[in-house]
Structure 1
């Protein structure tokens, strides 16, 4: 499908048909090519090249979370978060009869791993402390 995609955008001579070969240069070329066309034009162009395309729907997440069948099947989880109360999350989208899936996972709290991430990026403890004191980050 990637080959058909770059051919449809008329950039196959400048972009590899293998997405794993792409760098920022290729993404920029794709973005520039797509920006010259309207959403409707792109939809027709890509569909005619047998490239799957679908317009994003505003507030589509509501249809997912409010779907009673998806809720019944466990695809929607209600997770109690410490800082925000009950939050609906995307859960298991499929299951297998002999595979036990993990229980509902919680997500890191706001700022829970900030210090660790910044340390891994080379920030000194004093710099992190200053960012917290200035309320630039939470920790």
Structure 2
């Protein structure tokens, strides 16, 4: 698999469109498309910024070495789930925009992260339809202390 294909894979896992990634990196979506399709190669500086934005490693992008995983979660997903756990513990409330703002992820990715957290610890979180936010569950217990 090429560098471009691995970058595309990580971008999709992060829930970003080519346009969202391009805007965050101050480049064009056409250039991102050309990189992903193997037509062009990014500069080292741009590649480094892409790796950081996509929460992956240069080693994976260049060689295809597996991304660091902890259990069944990739490192970047675990960090986002830890953030959800922290917010619920500290503040008792959570909404998608917290993950979007802190990690720069898309709304669909933030929703997937919340659903992953619910699957991991269903007793820790509930949705308050009136407040339109997720609340700390009555039987909350930190997943990551």
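Brief remarks on what is shown
- Each of 1, 2 could give helix-only ellipticity at 222 nm (-39500 (n - 2.57) for each DSSP H run of 4 or more, over all residues; to 500), but the derived value -17000 comes from 2.
- Source structure (of 1, 2) for Cα extents along the principal axes in Å, computed value 53, 30, 20: 2
- Mean count of other Cβ atoms within 10 Å over residues 55-62 derived as 17.4 - corresponding label from 1, 2: 2
- Origin of the derived value 0.10 (FRET efficiency 1/(1 + (r/R0)^6) of positions 95 and 127 (r between Cβ atoms, R0 = 30 Å, to 0.05); candidates 1, 2): 1
- Label whose coordinates, when log10 I(q)/I(0) by the Debye sum over Cα atoms at q = 0.14, 0.16 Å⁻¹, for residues 7-62 alone is calculated, return -0.45, -0.58 (choices 1, 2): 1
- When relative contact order in percent (Cα under 8 Å, 6 or more apart) is worked out for each of 1, 2, structure 2 gives the greatest result.
Values quoted throughout were computed directly from the atomic coordinates according to the rules given, and no laboratory measurement underlies them. From a predicted model like this one, the values you see are computed outputs, not experimental measurements. Cβ atoms are built from the backbone, for glycine too; each structure is taken alone.
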